[in-house]
Structure P
Amino acid sequence: MGPEVPGVGDVPGVADVPGVRGGRGGEAGVNLLNLRSHNAALVLDLLRTAGPAGISRLELAERTGLTPQAVSKITARLRAEGLAVEAGRRASTGGKPRTVLRLVPEAGHAVGLHLDRDELTVVLCDLTGAVVAERRASLGLGAGADAVVEGAAGEVEALIAGVSVLGVGVALPGPLDHVRGVLHRVTGFPEWDGFPLRDVLVGRLGVPVAVDKDTNAAALGIALGGGSGAGSGGGSFAYLHLGTGLGAGLVIGGGVHRGARTGAGEFGHQVIQLGGPVCGCGDRGCIEVLCLEAVGRGDVDEAARVMGVGAANLVGLLDIDLVLLGGRTVAGHPEAFVRGVRAVLGERARREGVGAGVPVRVASGGARGVAEGAAQLLLAPLFGRGEG
């Protein structure tokens with residue numbers, strides 16, 4: 001049986017399994033220790049960020065503001081549960097050398113599942129967010145709920161065979177209700193409206209499940225650094241994802257901004273051409289349909305210009321620090337998209353007399369960035385990094 005870890009079942013938006021405080025894998029499952037402790041999460045996060053070099057108990061006390069006695073109790077508990085181990089000794093300014101502790105990354109795992117319109121990616125991440133296993137498969141989001149759920153569940157089960165997991169984070173196109181894990185009218189697939197994806201997957205897999213929009217998951221992974229080492233480079237940024245659709249993940253003040261109904265980030269459905277072509281959402285002249293049509297006829301520069309117009313709208317509305325680009329279409333032409341979006345933002349900055357435009361670059365994480373972010377829906381709360 002795997003080690004115990006703090007409170008996944010208490011994470012808002014994560015459906016737990018009655019009578020199960022963890023996930024199934026090699027054995028009947030993990031009996032998660034529900035520490036419900038902000039202090040324990042602080043210590044775990046510092047152990048995580050310290051990396052293999054580790055951190056001493058005295059440093060933990062200094063950086064958390066906790067008493068040495070409290071830190072000793074917390075670290076003793078984490079060691080007993082296999083989450084932390086000694087990592088040697090470090091010279092001190094006086095007295096005996098300090099023992100340093102480090103996180104045990106393999107002490108727990110989370111699954112990240114990205115359901116795109118035509119394929120799925122599923123990753124298994126350790127406690128640091130690093131990917132230790134990955135699977136891909138074709139997927140037809142319009143094939144019907146039963147087929148999609150069964151196919152996705154089968155890929156997850158194949159990946160976690162013999163491994164106990166904290167749960168599964170699922171990311172897919174919106175709109176949806178992140179808190180309840182219920183889908184709304186997914187653009188292009190209205191038949192999903194009202195489908196309780198989170199609860200259905202909990203029943204099928206027997207592990208805690210969290211559901212969020214693909215762009216929010218990717219933005220969360222970027223904000224936390226994840227296993228890919230990505231970082232936002234600023235307190236507020238927009239992640240623009242162009243693949244089979246176009247959306248945005250917004251990080252404001254260091255946290256993912258979802259809005260009251262998980263409705264924030266429907267970037268692709270800004271209307272910028274009245275009476276333009278019909279979009280999958282039913283409106284006309286949306287950025288998404290204009291971008292995808294330009295890509296379809298091979299005019300990547302025009303697609304990048306359209307995306308830049310939308311990015312400029314976001315910069316004007318939110319005064320964000322950075323624009324990051326991702327998704328498979330961007331990955332196919334990264335330089336062209338960065339150049340095109342940057343040009344529009346630069347022109348806006350010149351008109352406003354504010355100097356250089358907001359920086360634009362390709363997001364780290366590559367093709368599996370959304371899946372890695374989905375795993376953070378389960379991992380982030382363990383380290384006190386919001387509710388995922």
Structure Q
Amino acid sequence: MHSLKNNCLVYSSVFSAGLIFLSSCGNEAAKEDQTTIRYSIDTVSIDSKDEILFLQRDLYTSDYSEQDGMLYNLNDKTNHVEQINLNSLAIEKMIPFEREGPNGTGFWTSDLKSASDQRLFFGGERSGIYTLGGKLQQIFNWSDIDKEKGGILDEERVHYQVVNPNFPKQVFAIVVNDQTNSVSLRQLKTSDDFIQSYNIDPNENYKTYTLGDLTNYNNWDPYLYIKSTQDHIIVSHEFANDFYVLYPAKDSLVSISYQSSLFESKVKPTTEGDLINSTKDRKNALKSYRSQIAYGPFAYNNKNRHHVRLSASIIYGEKEREGYLLPEIESSTLYISIFDKNFNHILDSEIPELKKTGIPKYFIREGAIWLYLNLDDELNFIRIKF
């Protein structure tokens with residue numbers, strides 16, 4: 001990324017692509033039009049005001065709030081949330097949260113999400129919605145639900161969670177079954193004390209791309225993404241492009257897949273090497289998968305009323321990175337996929353200016369895609385403006 005100079009370099013580009021057919025719920029629709037999109041790229045820096053921002057997890061436990069224009073980033077070492085003002089491009093304040101007591105978040109947090117109205121959702125040991133003053137307003141206790149009402153089994157674990165402002169008494173999660181190496185989408189309704197289950201992996205992508213011994217916890221599982229957008233929940237996968245959209249109000253789950261002229265619909269798995277016991281062979285397999293294609297989560301562009309998904313083909317170098325499984329990125333090819341508001345696939349195109357980003361944490365703000373960029377341990381963002 002040395003070719004991007006902070007705050008000053010702007011690319012202006014045009015890309016076009018033939019619209020590709022959509023396969024949704026068994027239906028296929030052919031498209032013939034051409035679409036052209038203009039975009040520019042720049043970078044911005046965040047003023048930390050002498051605070052040391054928590055970047056060790058690459059903004060993994062963070063979320064952007066459209067309601068107030070703030071990025072909320074959890075420092076899980078101190079249990080503070082950094083409130084970063086993206087209007088002024090500066091840290092606003094550090095918000096402390098308790099770990100114990102009636103307002104405690106617990107000692108580990110896997111998810112942090114904006115819950116609207118100056119509230120945050122913590123998913124983890126103690127899942128709930130908290131005010132910015134640190135008060136617990138709504139708790140979601142998965143373990144309280146009886147097995148007869150869809151409760152979590154002993155061999156299952158709640159993996160990733162999300163809430164949707166349209167459904168304040170509900171929480172949604174990807175649940176992993178470690179006995180069957182399967183995943184499902186669950187919906188906890190606290191008002192009914194009931195958990196609904198949905199099949200979001202009929203092709204067994206989770207099992208296919210898990211590296212290691214499938215009979216115990218000694219394995220590396222692929223990324224799964226769960227996103228809350230408008231009035232629905234989207235679940236997608238790191239190594240396959242099929243995805244699932246839940247409309248809670250209708251209790252309707254829609255399965256969508258599509259074909260691209262630029263990359264395969266799913267990664268070709270490898271069986272070479274000792275993938276159960278050898279860390280080296282697992283790393284080589286993971287490198288092989290991501291060199292083919294790796295998909296990111298969905299994001300919704302309110303300004304242009306379309307859904308965006310980034311993906312990349314990533315080549316790793318030799319220099320190891322502390323705290324990472326794989327070495328530094330040597331090069332990558334970044335792609336953007338665009339869908340209309342009803343998830344009809346519009347286009348895929350390469351973004352050739354960005355050659356070493358991989359797929360960092362990203363979100364959409366005022367029509368632009370913001371991609372996380374760490375420059376000398378300072379928080380920056382690459383912006384793709386449409």
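Can you spot which of P, Q the value 1.01 was calculated from, given it is Rg/Rh (Cα atoms, Kirkwood Rh)? The read-out comes from structure P. Consider the structures P, Q: one of them gives -1500 for helix-only ellipticity at 222 nm (-39500 (n - 2.57) for each DSSP H run of 4 or more, over all residues; to 500) as calculated from the coordinates. Say which. Of the structures listed, the value fits Q. Among P, Q, considering only relative contact order in percent (Cα under 8 Å, 6 or more apart), which has the greatest calculated value? For this comparison of relative contact order in percent (Cα under 8 Å, 6 or more apart), the top structure is P. Between structures P, Q, the calculation of mean projected area of the Cα convex hull in nm², for residues 103-294 alone yields its largest number for Q. When distance in nm of label points 7 Å out along Cα→Cβ at positions 63 and 255 is calculated, the result is 2.2; to which of the structures P, Q does this value belong? That value comes from structure P. Which of P, Q yields 0.65 for FRET efficiency 1/(1 + (r/R0)^6) of positions 87 and 359 (r between Cβ atoms, R0 = 41 Å, to 0.05), as computed? Among P, Q, the structure yielding 0.65 for FRET efficiency 1/(1 + (r/R0)^6) of positions 87 and 359 (r between Cβ atoms, R0 = 41 Å, to 0.05) is P.
Only the coordinates and a few stated rules stand behind these numbers; no lab work does. Keep in mind that what you see is a predicted model, and the values were worked out from it rather than measured. Cβ atoms are built from the backbone, for glycine too; each structure is taken alone.
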